[in-house]
Structure P
Amino acid sequence: MKIMKPNISTEPDILEDLLPLIRSKAEENDISGKHIKGVSLSDTDLSRVCFKEVVFENCKFYDCLFSKSDFVDVIFKSCDISNSKFSDGYFNRCQYVSCKAVGVNWLNSKLQHISIFNSNFGYANFDTSILSNVSILESEMGNGNFSECKLTNLELADVSFINTSFFRTPLKGIDFTRSHIDGMVVSGGELKGAIVSAYQASELAKLLGLIVK
């Protein structure tokens, strides 16, 4: 599976204060070609903004609102976006590297060509989202929600999905053998065609009420 990488300008403009730019673009709501460094915001409305060819580095967006925003060719490096809301968003060719995204809400979003590496997405909510061509490596996804999602072409390695819900999300073709899925929440039918190890199959059988001897 080939994940398309963000297409970033070789020398994007460095920006250390985001709000003045947001206010100045109240009509366009487009931010492109920027390297946003060290910005810290909390409880701030940044909804309906289109970010293109943007690098966020060492930024903190705590409990911020990014609903109905677009992120195209965007990199998040060593950022904390915990408890922020990205619901109804569009994400294409985005990377999250060494980020903290605990409790983030991606409800009803579309994500394609996404790479997540060495990041903590615990308790994140992806319910009713569409995810395609997504790579998640060495990351925490435990206690999250992927209910009623459409998942296509997921690459997983050393990912924790402990106590994560995949209720009513078909898992056919997804390889969980290199991930941790203890306590996965499913009704049963979601697992048809999923790829698991013998040990994982035994544990999942117990979840479904089967007695394995």
Structure Q
Amino acid sequence: MCYRTKLNKKIFSLEKSLDARFLEPDKYQPQLEINAFSFSETPVITYDSPGEIQLFQWGLIPFWAKDDSIKKMTLNSKIETAAEKPAFRNSVDNRCLVIAEAYYEWQWLDPKGKTKQKFILEPKDQEIFAFAGIFSTWKNPENNNIINSYSILTTQANELMSKVHNNKKRMPVVLKPQHHKNWLQGSDLRNFAFPYDVSLTATAID
């Protein structure tokens, strides 16, 4: 799965790398470690505004939700079943790029995970990259506030990630730069499931 990411680059670097401009640059906060369970707003690029970098909340809230409590269970979505699950099936065509420069995972060092080793994962050839994401727009029935939110797609772990994420053996879908447009324009989900992957480096950290 994917619950911790890193995005500490400056706005200029992000805009140059992604060929897009921030809609609200003053709201962007570089972070060494983003905790998904903080449900913070992070940079994304959506299929309908490919030249803009927007800030969406991590934790997808489907349009039909009565409240936002579902968000803690929708931080990730399995790419193999997203089109079938009620929480995600209405959003699978709402594609987005979730921007990052690294993500973190923990390797279990014993069968019950009482001792763990933290790793940082980075693509070998991308300083700034995009996870495959889907998003939803939800209106809070209590105050009519609009919340745009997203989920990061995951797939079966490759050889490296099977060793690092050795309890669940899943990994987020990191897109190749040449496939950003294909993802945004609705290419079949199956095209991005394992064995689709990018070359990663895994570094043990404290």
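Quick note: the coordinates plus some simple rules give every number you see, no bench work behind them. On a predicted model such as this, the values are computed, not experimentally measured, just so you know. Cβ atoms are built from the backbone, for glycine too; each structure is taken alone.
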When relative contact order in percent (Cα under 8 Å, 6 or more apart) is calculated for structures P, Q, the one with the largest value is Q
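Give the label, chosen from P, Q, of the structure having the highest value of Kirkwood radius over Cα pairs in Å. Don't jump to the answer; show the numbers that get you there.
Working: P: 17.7; Q: 17.2.
The maximum falls on structure P.
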So distance in nm of label points 7 Å out along Cα→Cβ at positions 62 and 94, computed for just one structure, reads 1.2; which one of P, Q is that? Q
With distance in nm of label points 7 Å out along Cα→Cβ at positions 78 and 198 derived from the coordinates and found to be 2.5, which of P, Q does the value describe? Q
